[in-house]
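Quick note: the coordinates plus some simple rules give every number you see, no bench work behind them. The structure displayed is predicted, hence computed values, not measured ones. Cβ atoms are built from the backbone, for glycine too; each structure is taken alone.
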Structure 1
Amino acid sequence: MSTPSQQIARFGLRSFRAKFVLVVGSAVLFDLLVTGGLALWNVQRLSRDATAEVGQGLEQANQGYIRSYAETTAEHVNLLLNQVHSDVNTLAGVLQSQIDRPLRETQIGEAMARGAPGTVDVVYDAKGGWAQNLPGPLSVVSVWGYLLGPDHVPLPEVERDIENSAVLDLVAPSLLANGLSKLQMYYIGPKERPIFRTAPYTEQAQTFDRLYPGHNSAEFWTFFFPGLYESWEQWATDPGQRPVSDVITQTAPYTDAITGKLIVSFFQPLWSPDRTKVAGAAGTDITLDQLAEIVENVKVADNGFGFLTMSDGNVVAINPIGEKIIGLQASSDTGGEGVTGLNRSLRRSLQPEIAQLPLGEDGLLRHILLDENGEKVPYLVVLKQLQPTNLWVSGPVRREAMLLGIVVPEREIYASLFAAQAGISQATNRILIYQILALLVSLCFVIGAVFAISKRITRGISALADAAKRIQAKDYSVRLDIPTHDEVGEAGLAFNRMAEQISFHTENLEQLVEDRTKEIEEANLQISALNHKLRSENLRLGAELAVARRIQMMVLPKARELEEITDLEIAAYMRPADEVGGDYYDVLRDGKRLKIGIGDVTGHGLESGVLMLMVQSTARALQEAGDMDPSQFLNSVNRAIYKNLVRTSTNKHLSLAFLDYDGKRLTLSGQHEELIVVRKLGKVERIDTLDLGLPIGLEPDISPFVVTREVSFDRDDMIILHTDGVTEAENRAGELFGIERLCESAGRRYGQSAEDVKVGIIDDLMTHIGTQKIHDDITLVVMRHR
């Protein structure tokens, strides 16, 4: 039997293990629950994140597909319009060639009259009051009543136009038979003689009588196309009035008088030989069906569709289903002036979100809700702008850029997204079930393991506790011998190492403090020495850069040198981006001959500044040696600079140009930025130097590339030389100052002194830069002929 003392000891041991099992088991259980809960929460969050990422990716892919589809369709429409433009341009080219060569025009007209009299012989219609050729020829020519004499015969000038326009029979049939299908091609005479010749032959004047009463006694252009001819006349005097650089003018869709179809007309004005007046127009018609066919065949998903609209919202092409979905209301424009157009505007749509679409945004992508049977259905709308064109709509010609729209139900375009989200949700549910099962199995395993190892663990922990008490009592000689190889055994080994370190540091603390203090003092001395050396080096480099900058500024032309030039005013400005710049300008004088140079070394800083000084020294030496021929001079400079660059292994080069002036002629040579010449009334001329030379220092011999160009330089003319630091200066928005602003600033100051012009341009430049850092050297030279 056990003694009472053994029973107490056994009871205490069991009580300690029970406490251990209770505490550790509870902690592990809590940890598993928290860890498992976090795992479940992370799975759900991962599911949400994956759904969001997949959704975003598929949404971007679908939107990119729609945008790409819209761009491809827009290019298709642009291609169709370009084909029409090409055919009109071909016809206009033939007719313009006739106008520009009156003798050939007359010969061809007479030949057509002899060979095909039916094309030029017109018969008077007493009922209509007009004259027209009879059926048979390839084209019909109509002559309105006010172009006939008292004998009902065309006036002499009109008769000549009839013969000369017969060349249409030679060109139009081929153009109509090939390329894009065209309804008709025609020639309309100038405002004072607007004969109307059309191929193929139709009952043209009879149709006009039926549809447009009174047209025969009214001026043709004003009656049918008010404002169009007047716009062309403005273009003749000022080409800058054209809304679009191309002269071809397109009409909005309107009802054709002959076929009754909705058509679009394309006109190209013809000009007098001196290009100061309008001499009529060449034109062609295509049916709206050709444009509409491209748009109406748009098929995105199952029910997506497209539409083509003018910039004012008037829809010119859409299929019937799409027209109903976006709530369009069609009506005819019957204002009584000009031809009859089609009005089917987005702004009057029955769908509010369609009516409010911002049509000015190219590439717009917007989510909208459309009402379908009392339910709001989400759709996706993409708008793509077509190439701009000149447009006539009963008034002056204006700029027009039609828009291609794509409308797709979101439920169709995002069908793959919804399917992916559903699949992710199902996978998440499976993972959650497996996670819960794994958590339950882990709980069972942990509880069993806690009971199994509690005794072993508590024994090692007790030994650690006793050893810790001895350390607390400053007995640093204590060591543990725990035979287990688990975490408790590792803790015992760590405890032993810790005890050894405490013992070592306690015994050697003073020596360690003294050694560390010496190390810190030595490090401080080294840091002080390095700081002193660094300050000395900075002072030396600063002094060297200051000397280099001063030398660079010293070799620039002085004001008194420039004032000695009697027939020229020269003002210059140079500001390096760093302490030393890489820009170059100089004025070399040899008697009455001047050589004005300007250049720009790649990069800036000390190395670029040294290369600039090389160029200045070389140019001065050549000038003193009398080598002033522009081509030889530039090539000699290049040879000297190239050899120096090879010797110094410098990867630099520079653009360089020279102006040679002998009091009469001004010769330009070398490749640099554009030369700006401001002439009378502030007219600005830009001269490109790209083909006049090659960058200096790239090749040992540039003589094959050096070309000279004579530049007119009359009294009161100004020449502006600059480096790219002027035109490429940026404001805070990243916008460049640009060559256009420089030209405008110089032209605005025409008539002022060279110094005033220089100061004004620099003021404009610095205002543009504002507080933005200057990244490149700025050099500006202004020359004014007194």
Structure 2
Amino acid sequence: MKINFKKNVLAATFAVFSICNAQQNPKASEVQNPVDYVNPYMGNISHLLVPTYPTIHLPNSFLRVYPERRDYTSVKLNGLPMVVTSHRGSSAFNLSPFQGNEKNIKPVIDYCYDQEKLTPYSYGVYLDEQQIMVNFGLSHQSACYDLQFSKEEAVYLILNSKNGEMNWNGTAISGFQLLENDTKVYLYLIPEKLPQTVLNAAAGLLKEAKTAQGANANLVLKYATGLKKLNVKYGISFIDVNQAKRNLEREINSKTVAQLQQEGRKIWNESLGKIKISGGDYNEKTVFYTSLYRCFERSVCVSEDGRYYSAFDKKIHQDKGRNFYTDDWIWDSYRAHHPLRALIEPKKEEDVLNSFVLMAEQMDRLWMPTFPEITGDSRRMNSNHGVASIIDAYRKGLRNFDFAKAYQACKGGIEEKTLAPWSGKPAGELEVFYKNKGYYPALEVGLEETVPEVHPFESRQPVAVTLGTSYDEWCLSQIAEELGKKEEADYFRKASFNYRNLFNSETKFFHPKDKNGKFIEPFDYISSGGMGARKYFGENNGWIYRWDVQHNIPDLINLMGGNEEFVKNLDEMFTKSLGKSKFEFYAQLPDHTGNVGQFSMANEPSLHIPYLYNYAGQPWKTQKYIRKLLSEWFRNDLMGVPGDEDGGGLSAFVVFSQLGFYPVTPGVPVYSIGSPVFESSSVQFENGKAFKVVAKNYAPENKYIQSATLNGQEWNNPWFSHEAIKDGGVLELTMGNLPNTLWGNTPLFYNQYAISSVVPSKQ
């Protein structure tokens, strides 16, 4: 899932493939706990677009911090961060300690730095030119800096809100920053020692002041020469300054940075310890636990002492004893991130889904959110995949949310809202066309867009919209069926076959059609569609969307001519060349990195594709490609993530795949088997039970399944149900270094939820 106008953060084309920041990685023999394997620097240099960020935070907490710099290779820090309000956001407040000539003071100081040490729960850095040592620890809604000064000069502490207000009351600084959609984040900060005077830096001048407003609103605390240590504690809130103060007092009070770090370490080990692994080398374990750590970055809990601010109606609500979560990019998180949380933290997943329903109720229309952020629903990307997480959770026994209200919100978001990407407008003429004809129409080549619902840059993405909505409508049919709404279930089940209306039987690709029902010609499935192929697809080309029928893979196999042709087409995707230079290819398709042929490991619509061999009788190829993709594209180094990691979007794929299974179709409570990376793993459930995956005859080269048992019974299927493991169980796989083409070669049995007996009429 990506956002437009991204900067290319790959500043130079030198090779950086060593283990990043060696001082961060303990010797393998010294590792005692899961958090010791986490390397927040993994992926901090992107292959092309957005890198990962080395985020310091507690699991699913809204106080998140990372060093603010242009990119990993930058030699400058832009002050010290205090809170980032969204995944990928810049710091809302900025702290800049300073010693030197007052003429050099400005709202944010750029630091040269060294000796940076960062873990999920701590941060340390030496500001070398300033000769200031920094140590940081945090809780959920508050944090603490320890600053040590070496120079014999006056000390200044600059507190900046980039767009808001700062106030000094004699003992503390309070203020806010105005974000988007009238949302404010509030700060309450207490310095350990009172300053001599309080100033404001503006227009190159320092003047005494106790308040500042507007752009770069800042206050400067000035201390006398001789100060060697200063402790700064602060709380943040989305409610008000008083709540920020209460958050600080509740969480930190008299705790030291060291105590906060110790508590944070314990919390992280508890969360990461929900999955235990053995076997595999140090780097494989680091990739696993780093990926799992990223899965706890979002969603974020914004409940504060039983209340929360909702940007969805701009009001403060009582949370009634249930945490309220937001900042969830559902377009990609539905695929593996939500299913992972449903597996290891079902109560939290219920609270997240309950929050979705509350958001829908709080907005002007009862529409399920598509891209809920701290500042509200930004309605980015295409399709409305919150519906998939709703039915997936329900089918796995998660019931602590209003399922009927969720259905109404999902149906409203799909039927009443425009299907045009990146738009929250009501349905218009394109939606009328979709309902009547069963596909989203493409513009003929050369025609200008005139429909007001269509985003000028994102375009219609008609193939992506048609395929994604077909899946969403299948999910609606399943919810309606569970609710006993037979007529609606039949209606949406029929609509779930709309993908067929764009299938080109000659080319065996999904192909855009104009409003007259004609395929757009001439057409190139690699490069047609302009920037990001958005005129027809979305960020990825036709080779990726060829497989975007998660809800009815058997029918997709039939459309392509059966198992043999289906496998042939999969094979061709992995061997098909880019068709042009890399420069040309990525200039048009910058999200389509991590290539193996036309396959892209870097973008979420690809995640299920390697598992499709399981459905066509050749699971050994799934085993082969999963292990290849994991080892090549996810590595313990600075470029060890192939594309935009959306706070769990790609990482959940890694977690599942390294364990040896993956949820191909959210909404169908079945996992597709891959090839486990570890000798054994144990997933601890909240009910006290555990599901174990054991690889017998384990060796790194033994990637192929020779035989299997599930809960002690012989198992010859490349899948297993959630029902079979929900109360604990053991999947035991005997592995070998050569394929056993007979194991699991009966095509995946798609259980009663997936295949519909309804044959749609011709459109």
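So here's what we get for this one:
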| quantity | calculated |
| --- | --- |
| Identity of the structure behind 1.6 (criterion: distance in nm of label points 7 Å out along Cα→Cβ at positions 169 and 233, calculated), options 1, 2 | 2 |
| Which of 1, 2 leads on relative contact order in percent (Cα under 8 Å, 6 or more apart), largest value | 2 |
| Structure responsible for 45, 30, 25, with semi-axes √(5λ) of the Cα gyration tensor in Å calculated and labels 1, 2 on offer | 2 |
| Distance in nm of label points 7 Å out along Cα→Cβ at positions 529 and 657 - highest-scoring structure of 1, 2 | 1 |
| Entry that produces 0.00 once FRET efficiency 1/(1 + (r/R0)^6) of positions 465 and 633 (r between Cβ atoms, R0 = 35 Å, to 0.05) is calculated, selected from 1, 2 | 1 |
| Which of 1, 2 leads on FRET efficiency 1/(1 + (r/R0)^6) of positions 393 and 705 (r between Cβ atoms, R0 = 35 Å, to 0.05), largest value | 2 |
| For -7500 (helix-only ellipticity at 222 nm (-39500 (n - 2.57) for each DSSP H run of 4 or more, over all residues; to 500), calculated) the corresponding structure among 1, 2 | 2 |
